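These are the structures in question, set out in turn.
Every read-out reported here was derived from the displayed coordinates using simple, explicitly stated rules and does not represent laboratory data. It should be emphasised that the depicted structure is a prediction, and the values quoted were computed from it without experimental measurement. Cβ atoms are built from the backbone, for glycine too; each structure is taken alone.
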Structure I
Amino acid sequence: MKRITSIQPLPEYKLKLRFDDGVEGVVDLSAEVGKGVFAAWKDVEHFKRVRIGEFGGPVWDGEIDLCPDALYLEVTGKTVDELFPNWKREDVNA
């Protein structure tokens, strides 16, 4: 599991992230603003109060948290298989 070590809110609902392996990048979260729990981000000041949570991902006031692995995939363009090479998919027969 990847962990974020540095996070900085940027204009237009973007986050600059640095991960525990030194990878850095920017993610654009503007498409989520106003949807479901992300309605709180309509107040840009709320978005700016982002911090790193206990599990290494971005959190906002204990209400919203994002998966650091998913953000890492977005920043790097890697696939799940590349990030977790030992992960095995299992066929499910229902």
Structure II
Amino acid sequence: MAYNIPARETSLPAGVPHTAEIAGGGTNGINGFAHIGYNGPCPPPGKMHHYRFQLFALDSTLTPGDNADAGAIQSAMRGHVVATAELVGTFER
């Protein structure tokens, strides 16, 4: 989970550090592994797994609190979403 990325940004560089603050603006939240930042795909062996990346344009800055997880960020977004996009990637091992 990353949030409060400035609207002027058109991409994120590879290898964003696992710190709360993202260089250039934005904040990393707590991921599904209970760590800060993005860890990459790690599907169970055998079957193809689908990864959904969602992008939300908001009309305000979020203040979900320190070490926010998906639930806290989604709650803070309610009523502020003005546009969405989704990318689905697949991975298997």
Structure III
Amino acid sequence: MDTKYLEIIKAPLITEKSRTDEQNGVYTFLCDPRATKIEIKDAIEKIFKVKVVEISTLNTKPKKKRVGRYTGLANKYKKAMVKLAPGMTIEIK
């Protein structure tokens, strides 16, 4: 497996909503903000050895964070909702 795929897909996003979507074959991942849909699709297919049917992405804006009197911004990221072919699953722990 190529390391560039691991740089594109940062981590699975595990929330209540993403867990209910998994029953419909939709999995959510945090990705590199510069990655395109085609790169994300290729990375998911190579890493997990599944067939991706559809992909939706959204870019999040960095939120303002404050520590004491200092303010800054949290990191921005891209979320990718990936729909797999029927019968395929990804084991996320």
Inset, instruction - Identify which of structures I, II, III gives the largest calculated value of distance in nm of label points 7 Å out along Cα→Cβ at positions 46 and 78. - result: II
Legend entry - Given -2500 for helix-only ellipticity at 222 nm (-39500 (n - 2.57) for each DSSP H run of 4 or more, over all residues; to 500), calculated: source structure among I, II, III: II
